[in-house]
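Once you scroll down, you'll see the structures, which are given as structure tokens.
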Structure 1
Amino acid sequence: MNHSATKQGEALTRRDLITYLESGCKPRSAWRIGTEHEKFGHRLADHAPLPYEGPWGIRALLEGLQRYGWTPYLEKGNPIALLKDGQSVTLEPGGQLELSGAPLHNLHRTCDEVHAHLDQVRTISGELGIGFYGVGFRPDATREAIPWMPKGRYAIMRRYMPTRGSLGLDMMTRTCTVQVNLDFDSEADMVRKFRVAMALQPIATALFAISPFVEGKPSGFRSYRSHVWTDTDPDRCGLLRFAFEPGMGFERYADYVLDAPMYFIARDGGYVDVAGESFRDFLDGNLPQLPGERPTMKDWEDHLTTVFPEVRLKTFIEMRGADSGPWGKVCALPALWVGLLYDSTALNEAEALVSDWSADDVAAMLRAVPREALRATVGGRTVQEVARDTVEIAAGGLKRRAVAGNLDSDERSYLTYLRQIAESGRTAADDMLEAYEGRWGRSIEPLFEEYAY
């Protein structure tokens, strides 16, 4: 869709914004898998967070990666992203490095993509004396010790975040996630997938919990990353109760995003600070910072990225509930959701699994899971019991997809990591905490090697 108004000289309308979301509908044959994952970098000598500039900084890494054919994207002369073949390498505010993968046909290709990326990062990192590791929350550095990346939108968010919650700056600088982006063929299909994904997102949070430490000590949480989201910004985070109500659809979601306060508008290679302003006013040409100006479709696309619910809708659906983690975990997250949502039988079974849950039940899980993980309860069952059923439904979906690749007849092997957790009831966070109290000698120092890429 054109980034300018829909017709030359015409202002965008609310209907145009809804139509943009509808444009994501595509036939099953065109469904793809897009995986994103973030990771923390540090100097190997002392685990210091990576600055942007300097011989062991993020800029040096981005410049080194260009030998593999990546094209830099510059902001005010600074490389802040790399682009190649539908993939991008981007920076989170605290220097977390993210791979946004290309839309791929199956999980085998997804894992090959991730593996190639990590090999490249490992090679360049070794030359610079730095390393990367996968957990959900930076386990050592204070918020004040994290260098900020030179992206204009982050400066605006940095000013605004503390006005809405006490942990927003931690979300920006000290969290890492892995997520998957999936397709739908109609509004009805989108709604079914969105509801199942929203209901089961706390289950994914529990299965992927791997962030128990804050500033070198146990925090009392198994997923401190997911706790951070509970006090980031109530206008744009958490559970979307309306998703479970009659009338959920593209229009209802568009209205939710319209009601979320804005952060910024990208103009002329920079950003206009409009934090707290209304996109509805912008539609009417009544934005104080740009009087008389109306939005382009690119402005709407940007605004869609500034809401952070557990499940997010663009022209695809994003699953946002999981901590980042080691190699096997990065592949397991898309495997879980592809198995649940891309097979009709599995989607029916997943709907049945959550059919008795209310929005209050899901909200209670979201509050409990950051601390309790698989020990939390819902509907008279433990989250572990539900997680075991969820993983088996996903496995059935992957078996029926029957996509062979590498040495496997289908994609179920990517669920091995989750099967072990669901059966044992022990998350990666539990393993970390046990190691901390035992063989790590109440130090997190071994973490950086054991969870390195």
Structure 2
Amino acid sequence: MSRPPDSEGEPIENKSQLIEDLESGCKPKENWRIGTEHEKFPFRLSDNKRLPYEGPDGIAEILNRLTRFGWQPIREKDNVIALSLEGCAITLEPGGQFELSGAPLQTIHQTCDEVHTHLAQVKEVGDELGIGMLGLGFDPKWTRNEVPWMPKGRYSIMKRWMQEVGTLGLDMMLRTCTVQTNLDFSHETDMVQKYRISIALQPLATALFANSPFQEGGVSNCLSLRSNVWTDTDPYRCGMLPFVFEEGYGFERHVDYILDVPMYFVYRDGIYHDVAGKSFRDFMAGKLEGFEGELPHMGDWADHMTTNFPEVRLKKYIEMRGTDGGPWKNLCALPAFWVGLLYDSDAQQAAWDFVKDWTDVEREDMRRRVPVDGLSTKFRNTTLQQLAKQVLLISTTGLKNRGNLDAAGNDESGFLDTLRDIADRGKTPAEDLVEAFKTRWSGSVDPVYSELRY
């Protein structure tokens, strides 16, 4: 949900082009990179309100002032709705959530440098305007109706569709923030194993990073309200994708899945045409209503792939999408967690051995329980807290085996310290926030705006 789409490229005449497009993401290990994306809530320091697009302290003004650091504006019609710079992008979610899509980097040390630079720039501009950025998974105070919409064409289409297919889609669009990591694979077999590991362990990552217990000024019944929102957003494009664990799964099976995800839009000449619910297969056959006789281009396929929202998303890389936005240290801990598991061959095999006998029912049950129970979620004869300790040992080993040192001689495993503390205590960040709400915050969520401000 980032910048205006690019509906160019060659016409799509058969499915093999789509399979080859996914296959083109395969890279030799020496070319694997780490991409980190994180969202945060901009708010006005004077009253903690979410920001509109327009106005002297609005989202547009933040984007315009960030250009002093070399960021280049990306426009939709007359509005600046994104920025780009050297492989990075700053984009807007529907409610103005501010997202950094980081550059593909080699180490977690570089990722943390990137995060630090971005947050320093945002803070400089924010201090000038009297605004802050909040690191949390769900808006703690404001209702849907109190959150301004950003002026991006695709969002009006999504808004209509979301209200037809679920009850919480607008909450997802307006009131959630996430941090995610994007990782590479070397070939189809490698992709399949990494994808299966990632889906199986995504609920555990959700539990470790659970950081959204508040709703409209009070404590909700969830530790990760953001994660719970995804369970009733859109059944056509969300979930745990059990077919990924079926025999024979690979690039072709995944293309078939994406082809069956209902479309949102066709972008032509700066206009988003609403085709929500229509079939991309019909588009490929020249039978899409309103576009009869016209074939899609590869740019249309790239746009369509961005409109499916499973817990882990496959494009030309694998996106880990299951975790709440949070404090600075969590923004570095998430890529460290997954890189440790998936970028060292011994660790990857250990992770696969850990999850390979889990069933579809067990994975789905864990996914459903985690938003409420966090690390206390039961699994077989144990809890996710105990599983987390074991998985973190595997990830730690993987990071140490990579041997990437900073100037002080530290490897990447130190970025897991915050997660090891959470697992040892068995207490999620959300539970710490709830305790603060009930004690030193005296039943108010307002202190979260200062304590979790970047």
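Only the coordinates and a few stated rules stand behind these numbers; no lab work does. Everything numeric in this text was worked out from a predicted model, so none of it was measured. Cβ atoms are built from the backbone, for glycine too; each structure is taken alone.
For distance in nm of label points 7 Å out along Cα→Cβ at positions 241 and 393, the calculated result is 3.0, so let me know which of 1, 2 that is.
Details: 1: 2.4; 2: 3.0.
It was calculated from structure 2.
Given that distance in nm of label points 7 Å out along Cα→Cβ at positions 161 and 193, derived from a single structure, equals 2.9, which label among 1, 2 identifies that structure?
Working: 1: 2.9; 2: 3.5.
This figure was derived from 1.
State the single structure among 1, 2 that was used to calculate distance in nm of label points 7 Å out along Cα→Cβ at positions 41 and 425, giving 4.2.
On the way: 1: 4.2; 2: 2.1.
Working through the options, I get structure 1.
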